[in-house]
Structure formats: structure tokens, C-alpha cells
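The following blocks contain the structures, represented as C-alpha cells.
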Structure 1
Amino acid sequence: MTKKGKVLIVGPGWPLRGGLATFDERLCREFQEQGYGCEILSFSLQYPSLLFPGKTQYSESPPPEGVTIHADLNSINPINWIKVGLKFRKNGYNLVVFRYWMSFMGPAYGTLARIFTQAGITCLAITDNIVPHEKKFFDKPFTSYFLRPIQGYLSMSEEVLGQIRALQPLKPSTYVPHPMYDMFGPAIEKQKAIQELGLDAGYRYLLFFGFIRKYKGLELLLESLAQSNWKALKLKLIIAGEFYEDSKPYLQKIKDLGLEEAVVLNTDFIPNERVSYFFSASELVIQTYLSATQSGVTQIAYYYEKPMLVTRVGGLAELVPHNVAGLVCGVNAQEIASEINRFFTENLENTLLSGIRENKKRFTWQYLCGELIGLGKSNSSK
């Protein structure tokens with residue numbers, strides 16, 4: 001398996017939970033399938049508890065099979081960064097891929113990258129975000145410190161690619177759409193999923209899925225739902241995901257808008273083995289984001305062949321062609337409500353299915369992995 005070389009992915013992995021860990025583990029498997037030895041360098045401490053907005057950082061699911069994960073990196077301890085860097089640069093890696101999603105990780109990642117590049121190891125970055133959704137005073141210096149030693153960049157939205165090229169115009173960079181999440185198990189018959197979730201089979205379901213943060217626009221979605229014909233259409237909204245901020249304003253909003261009967265709350269963390277139930281039970285996945293780069297939720301919806309309604313922000317519209325694989329609209333409650341009504345009154349679920357199946361062909365792990373390998377080779381040949 002190591003004939004082609006060894007790769008280290010630096011980013012979250014089990015027992016840490018969430019989409020980043022799931023992505024990194026899936027990418028690790030893809031490198032292995034393509035003949036590379038691959039491991040993950042994850043965190044012994046990812047966030048101090050004061051900075052973590054959720055209930056727990058750790059997964060209750062079993063560890064992923066066939067993936068070696070080293071939980072060695074402490075995000076706030078500079079001595080640890082140096083020790084870990086010196087330890088791992090001896091392991092014969094040809095390529096290190098950093099998963100960069102927030103500036104807080106800049107100092108730790110930047111220090112590791114300098115240690116690795118000094119040893120002749122090529123360092124690349126998958127840049128989820130460069131300009132963060134929720135800005136902090138240290139964003140620019142921390143991000144700059146990380147970017148300087150990195151030798152090539154892969155972004156999963158055109159917006160982030162443009163930001164990288166503005167900051168690092170002389171280094172190679174490329175855009176690859178977020179691959180499809182294909183590791184949550186097969187789709188389930190809709191009525192069985194509805195029964196498993198304890199839902200009323202007399203309704204049709206919208207799905208808002210994932211961690212709840214302000215930029216994801218749940219408040220906007222609630223306002224839109226209130227303006228839709230949800231009663232006449234017999235619709236309910238499933239909110240499936242943990243609050244990463246105070247839940248009280250959202251719960252009050254549901255009450256103020258008279259949506260108690262229209263909203264189903266599943267606001268604990270959704271483990272991987274339960275994801276398929278929520279998508280299988282739903283007819284329309286809704287992402288009313290206020291800002292975005294790309295979203296893993298879109299790629300889960302593609303896997304389960306579910307139409308999407310997304311707002312025209314960041315990279316979402318790049319992934320969901322309007323009236324082909326879903327619906328795209330402005331960040332406006334009235335417009336969103338109108339599109340929800342149109343989806344159900346015009347019975348668009350089956351109409352959009354062929355477009356979903358055609359577009360999902362673009363989102364392969366094999367392609368993303370190949371582009372990373374290409375970036376690495378372009379640097380090593382210089």
C-alpha cells in the first residue's frame with residue numbers, strides 16, 4: 001500500500017466528531033485506495049472547553065476501521081507543536097495535507113508546516129475558509145503565519161480560491177468541489193425512516209441539518225416557513241443538529257411565529273449511523289445560509305438524491321444548479337417561502353431527480369485526491 005509514498009493528513013479525526021473528522025477519515029481511505037500509505041495527525045486538545053460551543057467534542061461512535069489516527073496535537077501548546085513536528089517529520093512522509101478551517105489553528109499548523117518543509121516534505125492545504133464567518137482580531141496574522149510555508153492550496157469553493165490567489169498569487173492553487181459524502185449508509189425507505197424518527201406519516205418534511213450557528217440562517221428559515229403555505233401543504237421542518245450558540249432566541253422565534261406544530265426539534269448531535277434516517281425521511285433539504293463557502297450538507301443530500309433549496313451565497317449555487325438539482329434564491333424570507341411553495345405545488349421532487357443524478361457525478365473523492373497528488377508533484381518537480 002505504500003509503493004507510491006506516504007501521506008499525512010493534519011486535521012480532526014476520531015474520537016473527535018463532526019464533518020471535518022468524517023471528511024479527513026474518508027480522504028485518508030481514498031489515499032489508501034490509490035496505493036498510498038496514509039495516516040491522520042489529529043488533536044489531543046482541539047479547542048479549550050471555554051471556546052467550544054457544543055456539548056462535547058467527542059464521538060460516541062466506534063473508531064473508523066483501517067484508518068490510523070494519532071491524537072497528538074495540542075492546539076494551544078507551542079512546545080507540543082515543536083515536539084510533534086520533530087517526531088512526525090521522521091516518519092518518511094512525502095506529502096502533508098493540512099485541513100485548514102479556522103484561523104485559531106494557524107499558529108500550530110504554521111509551526112508544523114515549517115518543521116516539515118525544512119525536512120524537504122511537501123506541505124499542502126485544503127482551505128475550507130480563509131475569511132471566517134465569525135471574525136476575530138487574530139484572523140489575519142494567524143492565517144498569514146500558516147499560509148507562508150504552505151506550497152500549494154486546494155479550495156472547495158471559487159470564492160475561497162479567489163481569496164487564496166489574492167494572498168498567495170505565486171503558489172499553485174486549484175478548485176475542486178466538495179466530494180459527496182458516501183459513508184453514512186444507504187438510503188432507507190421513506191416511511192420506514194419516518195417511523196424510526198417517530199414522525200407523523202401524514203406530513204411532508206423539510207430538513208435543516210447540521211450544527212446551528214448564526215451564519216447558517218435558521219432564523220431566516222423560520223421566518224420563511226411562517227410565510228409559506230405550510231399548513232395547507234401539510235409541511236413540517238425537521239431541525240436536526242446541535243446548537244452551537246444560545247438556543248433560546250430560536251425557540252422564542254418558533255413560538256412568536258406560531259410554528260410549534262410545524263417544527264420538529266432533534267437538537268442533539270446526530271451520530272453518523274443516524275444521518276440516513278433524516279435525509280431519507282425528508283423531501284427537501286434547505287440551506288438558508290447568510291454566508292457560506294461550501295457545505296458538506298449539500299454533499300450528503302446529493303448522496304441520498306434529495307433536492308435542495310440553497311441561498312445565493314458563497315459557493316452553494318456553484319454546487320446546486322437552479323431548477324436542475326435544486327432551487328437557488330436570494331437571502332430573503334419571502335423569496336424562500338415562494339420557492340418552498342413552488343417545490344411542493346409543482347411536485348418538483350421527481351422533476352429534479354435526473355439533474356441530481358447527473359450532477360453528483362462531479363463530486364468524487366478520487367478526483368479530489370488526484371488533484372492533491374498533482375499539486376504535490378508540481379511542487380516536488382521544481
Structure 2
Amino acid sequence: MEEKVKDLQDMILTNLVMLGEIPAPTFREENRLRFLVNRLTQSQLLNCSTDEVGNGLGILPGERGDKNILIVAHMDTLFDEKIDHTCSVHPNYVSAPGISDNTLGVAVMASLPEIISALDIKLNSNLILMGSSRSLGRGNTEGLRFFLKNTKLPIYAGISVEGVRLGRLSYSSIGMTRCEIAYSVPEEYDWTRFGAVGSIVTINEVINRILEIPLPRRPKSSIVFNSIEGGTFFSSVAKTAILRLEIRSESEEMVKALSRSIRDIASEVSSHTGEAVEVDIISQTNPGGIEFAHPFAVNTRAIMHQLNIKPRISPSTSELAAFISAGIPALTIGMTRGENLGELSETIEIQPIFTGIAQLLGIILALDRGLCDGN
């Protein structure tokens with residue numbers, strides 16, 4: 001199957017480059033959406049359409065149409081329109097901002113109708129191919145959540161397609177809260193008061209206090225500091241500073257408890273320094289998912305083994321969280337290997353993509369044949 005997919009390299013790379021050169025920051029995916037829906041229409045899918053929140057989809061009908069399998073790839077990336085999105089294509093790799101997260105996932109999903117046709121694959125189930133909007137950051141997977149809440153189609157199972165990494169396998173989600181703590185100095189601030197040192201030092205105090213929070217071994221929990229920004233230049237005291245962090249745990253209650261503790265710390269430090277503080281919840285996910293022994297997970301691991309893909313099993317905070325909230329069995333897989341993730345020089349390898357696509361096709365066929373039904 002991999003060799004047959006390789007014969008379609010030009011078509012897949014064309015979709016990849018054309019999508020990659022369309023900026024699609026979260027909440028502003030409309031240009032990429034337009035291209036995707038046109039592609040699905042050209043592939044003669046049924047019901048090619050968009051919705052109120054900017055999702056785009058088309059349906060590849062099955063011979064019986066008794067089940068609906070949803071293949072989803074989020075369209076948004078971390079990079080805005082001001083960034084040069086020119087794709088650099090080389091014999092072994094492609095480089096561009098957002099190429100791995102998640103331009104490649106969208107390109108593979110958009111290429112599926114042509115791939116399935118070229119390989120003469122016959123499915124009994126309907127395939128719903130969807131580019132989801134508003135996934136990253138403040139988007140909080142809003143696009144997929146909206147679709148699952150409002151669709152009248154019963155979804156049998158879901159697959160979230162991500163660009164990297166090949167071997168990635170997620171069928172459970174951890175509890176997580178992403179939050180932003182911002183300190184700012186009021187115009188009337190009294191710089192003569194004790195402890196008036198500027199917002200960067202204030203953020204440092206908050207970090208030190210958060211590090212003192214005891215974390216349990218069970219359930220597994222962690223607090224991850226993602227970024228700090230503040231100040232302008234020499235000869236000035238920082239009047240604003242922002243800390244971004246993630247609270248992660250296997251327990252929803254533990255996430256809530258840690259969130260309360262961090263809010264209390266932020267407020268207490270503010271009371272000491274006199275700076276204004278805002279604690280903003282960016283996104284949240286709840287723990288859940290299918291079990292290790294669920295047939296969907298078992299068959300997926302077997303398919304990966306047949307393709308000599310070593311599974312890297314870990315919880316996810318991707319579109320999988322939306323499937324879990326809707327009670328739909330689902331998993332997340334990656335398509336290839338990549339480097340410099342999250343940077344302007346994001347790079348993906350070309351050859352492993354064909355193995356990644358063969359993996360995706362194998363999972364779709366297993367679902368279509370009922371091999372992944374729950375116990």
C-alpha cells in the first residue's frame with residue numbers, strides 16, 4: 001500500500017504547498033477553509049459545506065452508508081498573516097511555518113478522496129472529511145465541539161490527523177487547564193512603597209510560589225510553565241508581565257484544585273505589590289478516552305506494528321478531547337517526522353508521509369469492517 005501511495009506524491013505535495021502558503025491563524029482560517037472546500041468539491045464529495053464557526057467538510061459515501069467515520073484535521077496554525085508562509089520544498093523535506101502543525105494533517109485529509117480512488121478502496125461506511133476551525137490556544141477545539149454538538153449524523157468513530165510525529169498514538173486525554181496570569185502597574189502606582197520592583201520580579205515571585213505547591217504522585221499531575229514576557233528595554237521598569245502555564249492531571253478534581261491554588265497565589269502576590277492582576281483561562285480539557293484494551297486501540301497498534309511503526313502512546317490535548325467530551329471513540333495519529341516544531345523553520349520529512357497515510361488507511365479499513373467495535 002505504501003508503494004501505491006508514493007505514486008501519488010505529486011498530488012499530495014501540491015495540496016501541502018498550496019495549503020501551507022495560506023496563513024490560517026486561530027479564528028482567521030477562512031482563506032484556508034475556502035481552498036479546502038474547493039478541493040473537496042473537486043473530488044466530488046457530497047454535501048461540501050461550511051458552518052457558522054468556520055468548519056469545512058465533505059462526505060465520501062460508502063456502499064452501505066451504515067456508519068459514519070469522521071476524519072478531522074485542524075486548519076489553524078500558530079503563525080499569523082504577517083509571517084512569510086512560502087514553502088521550501090527539497091528532495092527529502094518541506095519547510096514552512098506551521099507545516100507540521102497542522103498543514104500536513106489538512107493536506108493528507110484533503111488528499112484522501114484521490115488516494116482512496118487511486119487504490120480502488122471500497123468502503124461500506126461513509127467518510128466525513130473535515131477541516132476543523134478554532135482548535136489551538138483560545139480556540140479550545142471550538143470548531144469540532146460545535147460540529148459534534150450540532151450534527152444530526154451519528155458518528156461511529158473519529159480519527160484526528162496531525163502532521164507529526166509518525167508513531168504518535170493518543171486515545172486518551174488528560175485533564176488540563178491553560179491559563180494566563182498578567183500583572184500590570186496602574187498609572188497612579190506608588191513606586192516608593194515597599195516591594196515596588198516591577199512586574200517581572202512580581203511574575204518571578206509567583207513562579208517561586210507555584211513551585212512550592214505539593215504535587216501528588218497519584219493521580220499524576222504537573223504544572224508546566226510555557227512562556228514569560230514583559231518589559232520593553234533598558235532604563236525602564238517593566239510595567240506589564242505575562243506568565244502562561246498549563247495545569248495537567250489525570251484527575252479533573254486535581255486540575256480544579258491546582259487552578260484554585262494558583263488563583264489564590266496570584267491574588268495574594270498582587271495584594272502585596274499593589275499591581276493589578278488578571279488570571280485568564282485560555283482552554284480546558286477533561287480526562288477520559290478509550291481503554292488500552294479497547295479493540296480500536298488494539299487494532300491500531302497492530303496496524304502500526306505491521307508497518308514497522310513504533311507507537312509512542314501518550315495522552316493528547318488535541319481534537320481528541322472534543323471527541324471524548326461527546327462520548328465518541330477516537331484517537332490521534334501523526335503522519336511523519338519533523339524538526340523545529342513551533343518555529344518559523346518547521347520541517348517535515350517527505351518519505352515517512354507515505355507510511356503515515358498507509359497507517360491511516362489501515363485504521364479506516366479496520367473501522368469499516370467492524371474490527372474496532374467496543375467490547
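None of the figures in this text is laboratory data; all of them are computed from the coordinates on show. What you are looking at is a predicted structure, and each value in this text was computed from that prediction instead of being measured. Cβ atoms are built from the backbone, for glycine too; each structure is taken alone.
A value of 1.02 was derived for Rg/Rh (Cα atoms, Kirkwood Rh), for residues 173-284 alone; which structure in 1, 2 was it taken from? Computed on structure 2. With relative contact order in percent (Cα under 8 Å, 6 or more apart) computed per structure, which member of 1, 2 shows the largest figure? Biggest value here belongs to 2. When mean count of other Cβ atoms within 10 Å over residues 141-148 is worked out for each of 1, 2, structure 2 gives the greatest result. Taking mean projected area of the Cα convex hull in nm², for residues 85-212 alone as the criterion, the largest value within structures 1, 2 is that of 2. Tell me which structure, out of 1, 2, gives 28, 56, 15, 0 once P(r) over Cα pairs in 20 Å bins from 0, in percent is calculated. This value belongs to structure 1. Structures 1, 2 were shown, and distance in nm of label points 7 Å out along Cα→Cβ at positions 117 and 149 at 3.6 was computed from 2. Look at distance in nm of label points 7 Å out along Cα→Cβ at positions 37 and 61 for each of 1, 2: the largest one is in 1.
For which of 1, 2 does distance in nm of label points 7 Å out along Cα→Cβ at positions 69 and 317, calculated from the coordinates, equal 3.0? Corresponding structure: 2. Of the structures labelled 1, 2, one was used to calculate mean count of other Cβ atoms within 10 Å over residues 21-28, giving 19.8. Name it. Structure of origin is 2.
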